[in-house]
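Student: The structures come next, written out as structure tokens.
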Structure I
Amino acid sequence: MEILIAILILGFLGLLFGVGLAIASKKLAVEINPKLEEVQHLLPGSNCGACGNPGCFSFAESLLNKKSALDGCRVCSEEAREKIAQILGLALEKQIKKVATLHCYGGINVKDKYQYDGVNDCIAANFVLGGQKACVYACLGFGTCVKACPFGAISMSKEKLPVVDKIKCRSCNKCVLACPKKLFSLISINQPIYIGCSSHDSGKDVKAVCAVGCIACKLCEQACKFDAIHVIDNLAVIDYHKCTSCGECVKVCPPKTIRIRA
């Protein structure tokens with residue numbers, strides 16, 4: 001009899017608590033804006049954080065609360081952006097895709113000043129006298145950018161240089177932030193010409209350590225008919241507002257520092 005009473009009491013309590021939880025779930029339920037789920041479903045789901053939010057769900061909430069702009073998501077496809085704009089009633093400006101571009105073509109062409117035998121990471125190597133490369137602006141070649149890319153868009157070449165897949169690249173900016181030498185930038189896919197060097201050393205000093213660095217010869221300036229390229233502080237700089245991608249600067253560059261994106 002005592003066992004039966006205990007079972008009945010426990011059963012009653014279970015029923016009571018169950019009813020209580022059911023009522024509480026109805027009373028305390030937080031209403032979710034149906035647009036939130038629609039927007040979240042259209043976002044890439046990579047949770048890369050490039051938008052400044054912890055993840056895609058947080059960015060979707062921020063969009064609905066008008067705390068973020070739609071172009072804050074760098075990796076969202078154009079089709080998804082259009083659908084989100086329709087859901088939220090936003091005006092949408094068409095964006096031209098940008099591609100992460102490495103401004104160093106040194107790699108194995110750059111001399112080493114010492115043999116590095118530490119952690120296989122560019123940031124760690126950079127703490128040791130600025131890295132093992134004789135050029136302080138050179139890519140260290142340990143692939144920290146490869147690990148940082150959430151889309152698998154970067155791989156290392158046999159020349160110990162990062163190679164960006166322009167199809168896979170989503171302009172998330174992760175490689176830009178990860179590189180301790182600040183060698184990456186995002187350039188419009190419609191602008192294929194770029195400078196494969198970041199050194200501000202004199203031409204003589206560049207030639208002493210790297211066969212493909214900018215030597216500040218200014219032949220590119222003379223060849224450009226559109227005044228789109230100038231040597232500033234010993235380094236060629238392209239004005240993409242003026243550049244027509246004619247390729248004349250590429251043809252005359254002695255060390256082949258000015259390059260065309262593949």
Structure II
Amino acid sequence: MEQRNQLYEGKAKILYETDDPGLLIQYFKDDASAFNAKKLGHIESKGIFNNKISTRLFQEVEANGIPTHFVKNLSAREMLVKRVDIIMVEVVLRNVVAGSLAKRMGLEEGKILSLPIIDLHLKDDALDDPLINEDTVIAFDLATREELFQMREYTLKINRILIEFFDSRNIDLIDFKLEFGRSAADGGKLLLADEITPDGCRLWEKGTGRKMDKDRFRRDLGNIKATYAEVERLVTS
């Protein structure tokens with residue numbers, strides 16, 4: 001597979017075109033950011049850990065019936081993915097009160113929700129990824145009602161898959177963010193895209209509540225590289 005022009009560079013990844021117009025190379029960087037790039041930093045080897053973690057988790061959800069853009073792992077920092085048109089809506093699922101939900105509701109972190117909450121956010125760093133609702137998505141033609149329904153169903157199923165997966169590794173899945181895209185090569189089929197990593201998931205050690213995700217960077221908790229390495233070891237073992 002021949003790497004060609006850089007197509008896009010985000011906060012944590014770079015996408016490159018290949019000699020196949022339907023496939024891209026997704027490169028994972030060591031750059032770290034929080035609060036929509038208001039806090040920037042560098043975590044040594046984060047890209048390597050996240051590539052391995054995302055590879056394993058994409059494989060897990062694919063094996064359980066969720067179509068993804070993942071094709072195969074190429075190197076320590078690179079995976080081959082299907083080219084998709086990203087839907088500019090971030091889907092956030094919450095199992096436990098934490099982060100912005102705790103602030104929004106005026107609650108302490110840690111309350112287990114009676115059912116998962118799904119939030120929708122406009123994917124726009126300049127606007128701080130504002131919270132939106134389904135009517136907003138439809139009114140601004142960000143996605144169709146059918147796509148929204150499918151994104152919701154996929155997200156709930158992914159939640160069940162990942163809760164069981166992480167539970168077997170002594171980790172509680174607190175919340176996570178997903179992105180979806182349309183694959184032109186598959187007739188516009190909706191695919192899970194982007195990544196599944198500690199950058200976009202809250203992961204707490206069972207029993208202790210020790211944070212095992214990007215909150216260690218956001219909140220200056222230390223041991224960031226070691227924690228990402230620990231999650232990679234647990235996920236891939």
Structure III
Amino acid sequence: MDSNLLLAASFFLIALIYASVGFGGGSSYLALLAQPLFMLTPEVIRPTALLCNVIVVTGGTLIFYREKQIVWKEVWPFLVASIPMAYIGGLWKLQDDTFFIILGVTLFVASILLWIQPEEIPTAKRKYNTTPTNILLGGSIGFLSGLVSIGGGIFLSPILHLLRWGDARRISALASLFILVNSISGLAGQFSKGIPDIHMGFLLPLLLAVGVGGQIGSRLGAQRFNPIYIKRITALLILLASINILRDHM
């Protein structure tokens with residue numbers, strides 16, 4: 001199978017599954033694009049993953065907003081620092097090997113967080129839900145998002161589950177919005193240095209694939225898929241990809 005066709009089919013499936021649980025799929029796009037088979041540079045990998053993120057989570061964010069799952073007085077602390085920090089991360093120029101090592105470590109940590117994420121959030125009182133804590137958490141993940149070119153939801157969502165920030169649907173809504181704004185901000189940081197030379201014959205099929213997959217996944221949602229199984233399988237795949245990346249670049 002042609003490598004571009006293989007990528008497009010994989011991106012479609014990733015977008016469908018991730019959108020069903022409020023994610024954009026950036027970690028898995030990165031894991032695939034970083035494989036030696038495709039021989040892509042960070043200058044191509046980073047904006048491609050973020051553009052796919054934007055396409056996927058836009059639909060999900062709109063759905064969550066219409067369902068009134070996004071409450072601005074709750075979500076603004078996570079966004080106020082994450083947006084400028086994602087921009088700064090996007091500006092950061094990394095050597096190729098440094099990028100792949102940071103990416104490998106990031107994916108490794110993300111796989112652990114996804115695996116340990118609880119299936120249900122206890123009804124006990126929320127922990128550590130203060131404005132300064134949320135600003136610090138959002139800014140930290142935002143910087144990493146821009147640096148590595150993920151949306152950040154794959155980190156934010158498990159952490160909020162562990163902290164009992166809110167119910168699963170509300171956390172998915174925040175994660176979707178968080179991924180959207182950080183992906184746009186990270187792209188702005190990258191594009192401020194110049195538009196990368198990405199062949200449209202490579203990029204457009206991927207954007208089309210994630211657009212269709214994301215729309216299907218957003219509408220199916222958790223009614224058709226068990227979110228905990230999806231996250232566990234995703235954790236294993238990301239773990240294997242991170243080990244492969246680190247093995248090739250360390």
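Just so it is clear, none of the values below were taken in a lab; they were calculated from the coordinates. Just so you know, these numbers come straight off a predicted model, no measurement behind them. Cβ atoms are built from the backbone, for glycine too; each structure is taken alone.
Student: Say we calculate distance in nm of label points 7 Å out along Cα→Cβ at positions 135 and 199 for every structure; which of I, II, III gives the highest result?
Tutor: Values: I: 0.5; II: 3.5; III: 4.7.
Largest value of distance in nm of label points 7 Å out along Cα→Cβ at positions 135 and 199: III.
Student: Comparing relative contact order in percent (Cα under 8 Å, 6 or more apart) across I, II, III, which structure shows the greatest value?
Tutor: Numbers: I: 15; II: 19; III: 40.
Largest one: structure III.
Student: Have a look at I, II, III and say which one yields 1.19 for Cα Rg over 2.2 N^0.38 Å, for residues 7-46 alone, as calculated.
Tutor: It was calculated from structure III.
Student: One of I, II, III was used to calculate distance in nm of label points 7 Å out along Cα→Cβ at positions 23 and 207, giving 2.4; which?
Tutor: III
Student: May I pose another question? For Cα Rg over 2.2 N^0.38 Å, the calculated result is 0.93, so let me know which of I, II, III that is.
Tutor: The correct label is III.
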